[in-house]
Structure 1
Amino acid sequence: MDKSEELKRLGARIKEVRNLKGLSQAKLGLLIFKDQQSIHKVEAGEFNPTYLYLLALCKGLDMSIKELLDFE
């Protein structure tokens with residue numbers, strides 16, 4: 001798999017968890033001090049989030065980074 005496909009898979013996982021938690025992109029953004037557009041770009045696979053960004057997402061989604069990255 002190439003880098004862009006991996007980013008799309010990660011983005012889909014983030015979107016899946018966010019939806020399961022009943023959060024909009026805007027609400028998640030408020031929780032982690034990021035704008036809605038950057039969250040959209042991560043979910044669309046258009047932005048490669050840093051480790052610190054992933055940690056912030058995990059905090060906002062109330063999960064560990066291991067749980068977030070545990071997908072096929």
Structure 2
Amino acid sequence: MENSNSKKWLKPGSRQCLIRRGLVKSMGYTDADLEKPIVGIINTWGETNPGHANFRELADAVKRGVWAAGGF
């Protein structure tokens with residue numbers, strides 16, 4: 001994982017990295033969490049679309065799976 005996009009996104013030495021790391025750490029995450037691969041999970045759940053009602057729970061299950069597999 002040395003050249004992963006996650007490593008590039010949080011690579012020390014730039015102002016953008018400092019801001020990103022500060023925001024993530026202010027949410028309670030640790031340096032160890034920041035070493036994990038970052039996986040973005042996007043869903044279309046919303047209160048105005050009843051057809052997507054199950055997506056909220058599905059995204060939560062995916063998030064738990066990412067964490068269980070060692071991702072962030």
Structure 3
Amino acid sequence: MTVSFAFDPDIKDRVRAATDIVDLIGSRLELRRQGPGYVALCPWHNDTRPSMQVNPSKQIWKCWVCDIGGDVF
């Protein structure tokens with residue numbers, strides 16, 4: 001059985017524009033203000049010092065230990 005979904009190709013852009021990454025990540029992790037951004041303990045490794053940064057102006061996040069990051073997706 002094949003299922004086909006039709007959706008607006010710009011939906012990801014609309015979701016990005018409507019979602020604040022600080023609110024999204026802050027709803028799951030404890031964020032602490034550091035300079036112009038935020039830091040948190042990374043949930044992908046046994047973090048004891050905040051190595052995950054959230055950049056509100058670029059709407060991205062990155063863990064410097066795991067070397068992973070992204071946006072609201």
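What follows is calculated from the coordinates using simple rules that are stated; it is not laboratory data. Nothing here was measured: the structure is a model prediction, and the numbers come from that model. Cβ atoms are built from the backbone, for glycine too; each structure is taken alone.
Comparing Rg/Rh (Cα atoms, Kirkwood Rh) across structures 1, 2, 3, the highest figure is found for 3.
One of 1, 2, 3 was used to compute helix-only ellipticity at 222 nm (-39500 (n - 2.57) for each DSSP H run of 4 or more, over all residues; to 500), and the answer was -5000. Which one was it? Answer for the origin of the read-out: 3. Computing distance in nm of label points 7 Å out along Cα→Cβ at positions 28 and 52 across structures 1, 2, 3 gives 2.6 for structure 2. Taking relative contact order in percent (Cα under 8 Å, 6 or more apart) as the criterion, the top-ranked structure out of 1, 2, 3 is 1, with the highest value.
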